[in-house]
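J.: Each structure below is given as structure tokens.
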Structure I
Amino acid sequence: MEKAYIFGHKNPDTDSILSAMVLEAIEKTMGESNIKAYRLGAINKETQYVLNFFGINAPELLERVPEGAEVMLVDHNSFNQSADGIEKAKIIRVIDHHRISNFETNEPLFYLSMPVGSTSTVLKGICESSGITIDKTTAGLMLSAIISDTLLLKSPTTTTRDKEAAEELAKIAELNIKEYGTNMLKAGTDLSDFTAEDLINIDSKLFEQNGIKYQIAQVNTVAIDDVLKNKSEIENAILNYINNNSLDLFVFMITDIIENNSKIIALGRQDIIEKALNVKLEENTAFLPGVVSRKKQIIPSINSVI
């Protein structure tokens with residue numbers, strides 16, 4: 001096989017980065033040596049905490065996929081969220097846990113997606129079915145990805161399969177889920193040195209439904225009000241992003257990982273978000289009690305309205 005590229009989505013989160021690294025390890029264990037994991041953006045503080053904890057370097061940044069290159073996608077399938085040049089690449093694998101959107105290939109491929117909280121939960125299943133023994137470090141990476149995407153197994157996206165996988169991986173990695181997970185999530189909530197432009201790009205995804213283009217960015221914190229101290233700067237950054245990318249709507253989601261609530265700033269087609277979430281925006285903001293999942297609690301409602 002020619003060199004194959006593995007990567008998650010743009011503006012990568014912990015699951016996206018670590019799942020690419022884990023899939024590389026799995027493929028090499030199964031005999032595919034000419035393969036490498038990459039990233040499509042900067043490493044966030046939460047992910048860096050994990051890499052530092054296990055003494056591992058971040059994957060190399062991939063600016064663009066070479067034309068005709070074989071690629072494996074993890075934690076996404078939408079071309080809107082994928083690497084530049086993906087339309088002319090040869091997709092041979094997809095390992096995911098999201099809805100299928102804006103996706104088409106010219107040739108058959110291996111596609112595995114499951115309705116679970118993390119791509120790493122799917123990858124653990126691959127290891128089990130393939131008879132692959134998971135080492136301590138790989139188990140730690142997979143556990144970290146599950147903790148990240150499920151907010152320490154408290155997100156509504158969490159399934160029984162995620163919980164079982166996390167418990168088994170924690171035993172292999174010799175980690176206490178609650179203690180390690182809390183420290184990991186808190187590491188990702190330090191937003192003090194980010195500009196407004198940085199904040200809306202930490203974990204930001206583009207979606208399109210019936211010709212309506214919208215972006216949802218999410219940051220985790222332990223104090224929503226601290227993030228909102230720079231509300232005017234954040235709104236200016238959002239407006240610039242909307243204009244520069246011809247968006248109809250931008251939603252910035254600030255999630256309290258302790259209280260499991262969120263507050264949003266929404267600009268553009270505010271009528272869509274108000275109807276979708278049954279809220280009334282006041283000064284472009286709304287409080288969403290119990291809402292922590294963009295994938296399960298926000299996107300389906302927006303798409304339904306559109």
Structure II
Amino acid sequence: MHMQKTIPARTWGEIILLSVIWGGSFLAFNLALREIGVFTTVAFRIAGGAVILVGYIAFRRMALPKSPRIWGAFMVMGALNNIIPFSLIAWGQLNISVGLASILNASTAIFGVVLAALVFADERLSPRKLFGVLLGFLGVATAIGLSSLLEFNITSLSQLAMIGAALSYAFAGVWARKTLHGIKPQVAATGMTICSTVVIVPVAFWVDGVPTLNYMPATWAALIHLAVLATALAYLMYYRILGAAGAGNLMLVTLTVAPVAIVMGVLVLGETLQAQAYVGFGLLVGGLLVLDGRALRQRKTIKQS
């Protein structure tokens with residue numbers, strides 16, 4: 001019988017810390033965008049993370065690849081996993097709350113399962129997974145609300161931007177599996193942030209202008225969180241958790257980021273969410289749990305014992 005990989009106590013702490021870091025990134029975007037533009041915020045996040053990751057692999061004496069093919073894969077990965085989703089999330093948060101943004105972003109796992117099923121023969125949708133996907137999509141539709149689905153305004157467009165970011169993350173997962181197999185995760189993370197920096201910094205200068213750097217302390221704190229914690233440290237922690245607890249247990253991070261962001265939005269910004277957002281998140285969590293399958297297996301085991 002296949003045994004579910006257990007989670008060491010230290011890894012539990014890392015899962016909780018990563019959830020707090022990524023949950024806090026939604027609040028950090030909100031704070032930074034009050035003073036600087038979307039692309040400048042994204043450029044600070046990516047470029048700052050790249051500098052730290054380059055220093056890390058240099059310290060660990062990990063060599064960057066020389067193959068143009070691999071660097072081309074890094075460039076696509078950087079666009080799908082950094083530039084596109086970060087920009088969509090930042091722009092979307094100009095018009096919707098931190099809590100709702102995090103809930104819609106949690107649909108990444110749902111899109112990931114669907115795309116993997118379309119691309120990889122070993123990840124086809126079983127009846128259980130199909131039910132989980134449908135439940136997840138119902139949760140997303142509920143969180144957005146029927147009125148937003150029928151109307152086309154800046155709020156609904158911002159919500160669709162969050163869905164676009166989640167879809168981009170899902171494409172990034174498929175791309176990474178197809179093109180970056182065998183490359184150390186730390187090297188892949190460094191390579192894609194380097195490529196992302198080369199693209200996003202000129203875009204930020206062109207769209208937002210040269211940054212003044214004369215920012216409020218809260219803005220600098222938000223930018224440091226995004227670059228140092230939510231990008232560089234988070235990538236390293238993510239792959240550490242993957243190695244220690246397995247891919248299935250990483251679902252726990254997906255489930256816990258949104259509640260952290262919701263609480264931060266309430267405590268720091270005084271946000272309130274409509275009941276439909278909480279109902280939608282509940283349905284989305286249900287879909288993720290069905291996709292994970294462990295709760296169903298444990299219930300079956302209890303019945304049989």
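Quick note: the coordinates plus some simple rules give every number you see, no bench work behind them. Since the structure is predicted, the reported quantities are computational estimates derived from the model, not experimental observations. Cβ atoms are built from the backbone, for glycine too; each structure is taken alone.
J.: Determine which structure produced the value 14.6 for mean count of other Cβ atoms within 10 Å over residues 109-116, calculated from the coordinates; the candidates are I, II. Don't skip to the answer; put the middle values down first.
T.: Details: I: 14.6; II: 21.2.
The correct label is I.
J.: Consider the structures I, II: one of them gives 3.8 for distance in nm of label points 7 Å out along Cα→Cβ at positions 165 and 229 as calculated from the coordinates. Say which. Intermediate results must be reported in sequence, preceding the final value.
T.: Working: I: 3.8; II: 1.7.
The value was obtained from structure I.
J.: Next up: Cα extents along the principal axes in Å was computed and gave 56, 45, 33; which structure, I, II, did it come from?
T.: On the way: I: 56, 45, 33; II: 64, 48, 36.
It was calculated from structure I.
J.: Let me ask something additional. Compare relative contact order in percent (Cα under 8 Å, 6 or more apart) across structures I, II and report the one with the greatest value. Before the final figure, lay out the partial values.
T.: Working: I: 14; II: 41.
Largest value of relative contact order in percent (Cα under 8 Å, 6 or more apart): II.
J.: When distance in nm of label points 7 Å out along Cα→Cβ at positions 173 and 205 is computed for each of I, II, which one produces 3.6? Don't skip to the answer; put the middle values down first.
T.: Details: I: 2.1; II: 3.6.
It must be structure II, since only it matches.
J.: When mean count of other Cβ atoms within 10 Å over residues 21-28 is calculated, the result is 24.4; to which of the structures I, II does this value belong? Mind showing how you got there, number by number?
T.: Values: I: 21.2; II: 24.4.
Value 24.4 for mean count of other Cβ atoms within 10 Å over residues 21-28 corresponds to II out of I, II.
J.: Upon calculation of helix-only ellipticity at 222 nm (-39500 (n - 2.57) for each DSSP H run of 4 or more, over all residues; to 500) from the atomic coordinates, which of the structures I, II produces -24500?
T.: Values: I: -11500; II: -24500.
Comparing all candidates, it corresponds to II.
J.: A value of 12.6 was derived for mean count of other Cβ atoms within 10 Å over residues 29-36; which structure in I, II was it taken from?
T.: Numbers: I: 12.6; II: 20.5.
The value was obtained from structure I.
J.: Work out volume of the Cα convex hull per residue in Å³, for residues 13-124 alone for each of structures I, II, then name the structure with the largest result.
T.: On the way: I: 112; II: 160.
Comparing I, II by volume of the Cα convex hull per residue in Å³, for residues 13-124 alone, the maximum is at II.
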